[in-house]
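No value in this document is a laboratory result; all are computed from the given coordinates. Small disclaimer: the values here were computed from a predicted structure and weren't measured. Cβ atoms are built from the backbone, for glycine too; each structure is taken alone.
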Structure P
Amino acid sequence: MASSTNEIVHEFLPMIRVYKDGRVERLVGNDVVPASVDPNTGVQSKDIIISPEIGVGARLFLPKNADPHRKLPLVVYFHGGGFVIESAFSPTFYNYLNSLVAEANVVVVAVDYRLAPEHPLPIAYEDSWVGLKWVASHVKGDGQESWLKDYVDFERVFFGGDSAGGNIAHNMAMRVGSEKFDGISIVGLFLIHPFFWGEEPIGNECADIKIAAKAYADNLWRFVNPSTVGSNDPFLNPATNPNLSSLGCTRVWFLLLRKTW
């Protein structure tokens, strides 16, 4: 029999295990790469601390040959990982965002939020909101970050994210729609297989999703958000939100994949 020290109380493979003694073992998504000038694209990146009190930071990306006389769109990006793994500093997002910045000629702020289960939802949402408020503080030139003050057109702001990050991007746009940010115009969202779910399948989901997979997603959501009302929580299932029409932008682009977290 396994000792209580090694007894597993939660397991969501291939991402995370939690043991009876409280230990959290992240099985993937632990690698980080330093900010640098990317040799393939010439994109520069740097890390900043937004709130040292709660440990919220971000990685900023600036395209090669950026010109302060030609302001660029801003993408605020939220990383995926099921709310339990990865960071804004992981190799996956470093490579992807370097490519995005080079191809789209945009500035990117990749917000690094705290992870469940140590920091259950809604903490990731609140951390992300702190990041957005920090971005908004630069609209009138009052902020401290020169890349935002010198290069960003705050009338052309996009939110984006994958998986859990897509969920966060959507919910941040909902909050912007109700609370507003003076001087910032959210042009649109791009959501890469966002972590959305619900009690009832939609369309051909019955054919695509096995019972075990549905149970996994249901249980993962309750794991990261213990106070949830369930899989029809408006934070998880946008269709159940009576205020969906208040979304803070008019354009939303979805990319759906067969398998992701």
Structure Q
Amino acid sequence: MAKKNVQRGLNNIIVVCNTKGGEGKSMVSIQKLPLLFIDKNIFIFEVDNNNNSKKLIDNSEKIKFKTFRVNDGLDALDEVEFNTLTSKDDSINIIDCGGGDDTMKVLGILNEKELKGLTYIVPITNSISNVDNAIQTIDTILEFDETANINLVLNRCPDYDFIAIKEKFKALFGNDEFNLPSRIEEFQNKVKNINYILETDLPDIISSKHQYSLLDAYLKAKLIMENIDSIEASWLEEGKDIFLKNKKLNRINEHIYKYCNTFIENFKLD
């Protein structure tokens, strides 16, 4: 029997993985990446033996979320494959892998199913061991999929200013004062993009208060901020107290709108 060869819609699959836990994989998968796909149907598949993030976005109107144990990873990827083969470029499938063996097993299943040429996100934070784990993860991906589109993501950056990023990620970019060599050349010819994500507590606040995603909050904030003149006019009609109360309440929308727009403008997958 001829081997199955999946060729359609592979740009609709994004795999977020790192063999090390605690690098922000779930935060990137659930709270940040969906902002890039506002007009699509968003499916997130969490494959993790130690985590269940569904409660964080239980009330999301934009994200369809399922969590699977690693032993059920084949079932998860069957759903991803179904969505990919039946979609008309109107959906995105994000696979959020757990750390350690969870990531390795998911990569193995993707290889068995011959799902190639996928987009991979490898998030890291700032420590020497994290750079080592990122290299290990990327090498493993390329072992299974030479055509992978790999994106390294520096998570929890203080600013988009490159000097500030280099200062925080000394283990990656090197630092003469601490006698740390640059490791960035180890990623050359392996990754397509290096992206930066600014540290923020907005997703935690939104999830804890409302149990929906940053994308849900952004869409609400976007509607308000892009119609703020008419909305403020209606507040004025209700008097000073109502106007001042609503101005104060709207500050969170201003923060969300600015943060999310900045993320969308700066994060590149192409």
Structure R
Amino acid sequence: MGSEDVLYRKEDGIGIITLNRPEKMNSVTLEMFSQIRALCNEIKTDNEVRAVILTGNGLAFSAGTDLSGRASDGDGASKRKEAPTDRILLTPSAFDRYSLWDFTAIPKPTICAINGVAVGIASEWPLHCDFRIAAESARWGQVFVMRGWVPDTGAGTYLLPRIVGLSKALELVFSARIIDAQEMLSIGLVSRVVADDQLMVAAMAMAKTVTRGAPLAVKMTKELMYRGLERGIEEHLYATSSAFSALSGTEDNKEGIKAFIEKREPHWQGR
């Protein structure tokens, strides 16, 4: 499923999205943004998918946005000279950039498996996922200020401080440093670093671990955590109580209690 540049498959209840332009270091085109946004919307309502993994094919996760343009001759060489407005036209629209928040909005666990370099908008993508695992070859950096921009999806200014802390986030964005996998681990940007050939094995294992619980409970817990970052405590406690009440008496709630009493693994129905 998916397209030639964005591959999508399902394996054991896990949806796997792969950026597939290895010859271009998986740089992302406008069409790819649209394809991924459509996949996110599909995954949200696909009950067969319990978690999502995002990764890249080849030596890089992604070198960021492809700004080369789409006008070309028969040999694929660009015929267009860049005018002052071209940089705006070739940069993903706000709609495309902000579509990366569709990953954050997926009501299921999301995992970014970072292989090789992740810079530009590709440094934002891992932040939109719930969990991040890095291959030993992984390199990550927010280089926007060196191009005269701010982190373009807002993840670098909103999610990054919540993941690594405000001071460290400021340092990473201001310095535009490219950091390696071990530093990513030390600052809490990723939860694990594994050998390159074990990256997808580790990502699948994590996906299995974080989908052990009842689907509805996982969905509501994720929503509570993300919304809880902005809510006051009274509003959050009310939302928690409402979620607890909504889940009480569901088929999965009954099954969870029964499985506990019978000392066995539960069999979820998603309702």
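The greatest value of mean count of other Cβ atoms within 10 Å over residues 120-127 among structures P, Q, R is that of R.
Work out which structure the value 20.0, 70 belongs to, where Rg and Dmax of the Cα atoms in Å was derived from one of P, Q, R. Considering all the candidates, the number was obtained from R. For distance in nm of label points 7 Å out along Cα→Cβ at positions 144 and 248, the highest value in the series P, Q, R is held by structure Q.
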